[in-house]
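What follows draws every value from the coordinates through simple rules; no lab data is involved. Since the structure is predicted, the reported quantities are computational estimates derived from the model, not experimental observations. Cβ atoms are built from the backbone, for glycine too; each structure is taken alone.
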Structure I
Amino acid sequence: MAESAMMTSASASSVYVGKKPIAIYLAKVITLLADGKEVLIVARGRFILKAILVAVRAMKATNCDCKVAIGEEILSMDGKRPVPRIEIRLAKAG
């Protein structure tokens, strides 16, 4: 999926999921949801499962809605192998 087709937006704060513990990302997402209207959780490759866990736990804690976009991208440092990517948009319900 092309980068322009993903759900990127200036109105949402972004959290990029990586090597840190799930609790760190969960706290950041809940804080951003308290401050704003929506949060975009982004992960690539092996961190996709962690992003999904963060989103599910944040949804349970804040009762928000979720939209998911999946795709793949080719990283310049990785050569020509496509890497899976997920974007999870959490928005306050109502």
Structure II
Amino acid sequence: MKKSELIEALVQQLNLSQKVVKTIVDTIIETIAEGLIQGHSVQIRGFGTFTIRKKPECCMCHPKTKNIYKIAERKSIYFKPGKELRNQLRAD
């Protein structure tokens, strides 16, 4: 589902204007991103938890040239689904 499809679905369910719903969705996304940037995990009960994980430095080999490159340590976003969401996915 794309962001525009999410907004349209919420407009239909909530009977609010598209502008209001877009502002709400953008605010939620920005708030989650802010929390992650500050190093916090963001937990939405019943849905899941967004956390930051550090990936260690590693080496990678280019398949054509066979050159070895070092990839620096980096951060990655990880999502762990909540119990209710996992149960709903298993039911399907």
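So here's what we get for this one:
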{"read-out": "Given 33 for relative contact order in percent (Cα under 8 Å, 6 or more apart), calculated: source structure among I, II", "value": "I"}
{"read-out": "Ranking I, II by distance in nm of label points 7 Å out along Cα→Cβ at positions 27 and 51, the structure that comes out highest", "value": "II"}
{"read-out": "For Kirkwood radius over Cα pairs in Å computed as 16.5, the structure of I, II it came from", "value": "II"}
{"read-out": "Comparison of I, II - label where mean count of other Cβ atoms within 10 Å over residues 35-42 is highest", "value": "I"}
{"read-out": "Origin of the value -10000, where helix-only ellipticity at 222 nm (-39500 (n - 2.57) for each DSSP H run of 4 or more, over all residues; to 500) was derived from one of I, II", "value": "I"}
